[in-house]
Structure P
């Protein structure tokens, strides 16, 4: 398989997998309003993926910004476990988008 194809799809799949992981937390909702509130982080990640679909450089910035926002909002810097579980997937997706952007820039 072509490395360009792998680097194109890997950040999108990683973001989608993280969105699915976040959506699992909505399963404990008791009513429709709670369900929608629990799905807000999932929707934010999905919007981030859609915004970044054709612009990997923007995707790297968006997901790095989400990582900073999650670190500040959830105070994940206090625990390594929380940092890896919550902030880690955002940083991984940002790094994968940056890698794809760099490979496409060098390829042109």
Structure Q
């Protein structure tokens, strides 16, 4: 009965040791990767919670400012006038930019 070397025989111990070392290193690498993934997920979750809190805070301040503006009619009227002027200025500026781009294209290719 001849003996064939297997993983438990002392003849191939260095080969088994190198494989075990490789598996241990691979296991440690996987643990490190999982730790980094968990840290990234925790960081993203904290950022999402902070954004949610900021959104709630802004919504509360917007409602508070809205109630103040509606309580004093002159301030509400003034803010409406400012918004109308902004829209008018945006329209004029957009039209001017569009017209100038048209003139430049007409000059270059015309």
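Side notes on the structure shown:
- Given -0.92, -1.01, -1.18 for log10 I(q)/I(0) by the Debye sum over Cα atoms at q = 0.15, 0.18, 0.24 Å⁻¹, calculated: source structure among P, Q: Q
- Source structure of the calculated read-out (helix-only ellipticity at 222 nm (-39500 (n - 2.57) for each DSSP H run of 4 or more, over all residues; to 500), -26000) within P, Q: P.
- Top of P, Q by mean count of other Cβ atoms within 10 Å over residues 38-45, largest first: P
- Among P, Q, structure where semi-axes √(5λ) of the Cα gyration tensor in Å, for residues 46-93 alone as derived comes to 29, 19, 4: Q
- Structure responsible for 1.1, with distance in nm of label points 7 Å out along Cα→Cβ at positions 14 and 70 calculated and labels P, Q on offer: P
Values quoted throughout were computed directly from the atomic coordinates according to the rules given, and no laboratory measurement underlies them. Since the model is a prediction, treat every value here as computed from it, not as a measurement. Cβ atoms are built from the backbone, for glycine too; each structure is taken alone.
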